[in-house]
1. When you work out mean count of other Cβ atoms within 10 Å over residues 32-39 for each of the structures I, II, which one comes out largest?
2. Consider the structures I, II: one of them gives 15 for relative contact order in percent (Cα under 8 Å, 6 or more apart) as calculated from the coordinates. Say which.
3. Which one of I, II has P(r) over Cα pairs in 10 Å bins from 0, in percent, as calculated from the coordinates, equal to 6, 22, 19, 13, 11, 10, 9, 6, 3, 1, 0?
4. Suppose helix-only ellipticity at 222 nm (-39500 (n - 2.57) for each DSSP H run of 4 or more, over all residues; to 500) works out to -21500; of I, II, which structure was it derived from?
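Here, each number is a calculation from the coordinates, and none is a lab measurement. Here the structure is a predicted model, which means the values were calculated and not measured. Cβ atoms are built from the backbone, for glycine too; each structure is taken alone.
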Structure I
Amino acid sequence: NMPYRKNIYIFAKYYNPKRKMTTENKRLKPNFMFSLPKLVGLARNAVMWGTRDLSELATYGIDINFINTIDDKINEVTNFSTDDELLGAEMDRSETKVAYFDDTKVGIRTMMVKVKQVFKEDSPTWILFGTRGLNEMNELQLIKCGFRVVRRATQFLNDLQAKGITQAMIDELQATVANFDEAYDKQQDAKFERKSFTIQRLIQANELYAMVSELMASGKDYWYTRNEAKYKNYIIYNTPSMKKPRGAGKAKTKS
């Protein structure tokens with residue numbers, strides 16, 4: 001029932017002044033206190049008022065090209081992929097990564113059960129496989145461990161064949177680890193793409209707010225002593241609610 005496109009509501013959380021900023025975006029903050037949907041609504045009103053008052057605002061450098069630039073910036077801001085879409089892509093890739101994480105761990109463990117039957121635990125050759133602490137390994141450690149087990153199993157295949165390890169088994173583990181490695185990279189790509197889009201949205205929003213502020217300041221100045229109703233059209237209340245704060249002054253008009 002709201003007049004704005006659904007996606008811009010998702011952006012609002014990135015413009016909540018109470019939201020804790022991450023390391024990646026803490027240096028860049030919104031220049032406005034209200035949500036992005038409210039900024040878009042304000043910008044659309046600014047375009048409407050500015051178009052109406054083009055002749056009056058010409059001396060401030062406000063022309064149709066300036067108005068069109070604001071309109072274009074509104075479209076840029078609202079056409080970003082939604083955070084829900086980006087989060088969904090990241091979660092999908094995370095699920096795939098977790099599945100390969102489990103498969104890789106199982107594959108290594110199965111291989112090492114047979115390896116230990118040939119090379120006793122803590123023997124010099126067993127140590128070469130580097131699987132101690134398998135359950136505590138993080139994702140990158142497990143990937144490196146998986147490829148190392150493949151290399152060592154290939155190296156000692158002649159000794160391990162007696163316990164049922166075959167080249168096909170080694171190849172299967174290698175494929176599993178490679179899939180895990182690729183899934184990890186894709187999940188990381190999605191994670192940083194989401195962070196990048198967050199910053200891009202904020203940059204675009206600040207640019208939009210700057211242009212809207214310039215237009216609104218020009219309109220306020222022109223109508224300050226000429227028309228109170230039109231003057232009020234150009235007021236920006238930079239508060240979370242966009243409502244007039246207590247103690248704000250009233251417009252002065254010519255008698």
Structure II
Amino acid sequence: MFPDSNKKAAAFVVLLIPGFISLGLAHYVSSLSLGEYVFTYVALAISLLNGVLACSLVFLFRTARGDVYSFSETARDVTESPTAGYLLVLLVISVLVGLVAAKAYEKDWIISAIKVLPWTDDIAKISERPPIRYALDHNDGGGISALDGRPPKHRPDAEGYKSWLVVTLSSGATFEGWPAYYSIGGDEFEVLLSPACRVEGDATIEPIEGVGAGIRDNDISTLVFLDESKSRCYRLFFGAP
């Protein structure tokens with residue numbers, strides 16, 4: 001199982017790197033966050049997957065070219081003496097697998113697939129993301145209606161409606177605006193409202209003459225998702241919806 005020469009050992013180490021490339025890329029472009037040990041084990045598993053995919057492509061290429069090699073012979077050749085061409089193929093596959101992993105995490109494909117099974121109806125978990133980030137992700141895509149627990153008669157008529165945020169800070173100040181950008185990773189949640197308005201009581205709302213308002217989670221007392229059609233800040237900037 002383990003390499004018996006320095007050359008084979010070097011090749012063995014090189015072939016383990018692609019999994020870390022895939023998982024590192026997925027972590028960078030999404031909110032994927034794994035513990036140190038879990039990250040290592042998953043990266044090793046992905047290295048194996050990437051190797052099998054790359055080896056399969058080499059085997060198909062050899063077969064199409066008319067070479068007589070079995071899959072096991074091809075696997076032995078590329079693992080013991082990986083060529084520059086094979087390593088390039090492996091790198092491309094690693095990047096593609098990393099992007100697919102990021103997409104699968106952000107869209108909760110694995111959890112969705114599991115909940116299709118008939119005996120998983122009582123699984124309450126719908127996402128790896130915290131509730132507010134999950135709601136914001138759906139809001140940005142026009143799918144906030146999927147999370148709306150109100151009866152249909154209390155919802156907006158338009159399909160794919162969006163929500164603006166009303167954020168009350170611990171200090172008592174209130175802001176209303178569109179969540180233009182928000183953090184997707186790390187422990188601290190931040191959101192940029194743009195356009196944004198200052199709200200004072202039920203009667204006074206003042207547009208912010210600038211990019212908007214940046215708010216951190218440790219400053220937030222309450223956060224309300226308000227129908228776009230009911231947002232006074234929206235009407236100030238864009239008129240009646």
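1. Details: I: 21.9; II: 12.4.
Comparing I, II, the top value of mean count of other Cβ atoms within 10 Å over residues 32-39 belongs to I.
2. Working: I: 28; II: 15.
Working through the options, I get structure II.
3. I
4. Details: I: -21500; II: -15000.
Of the structures listed, the value fits I.
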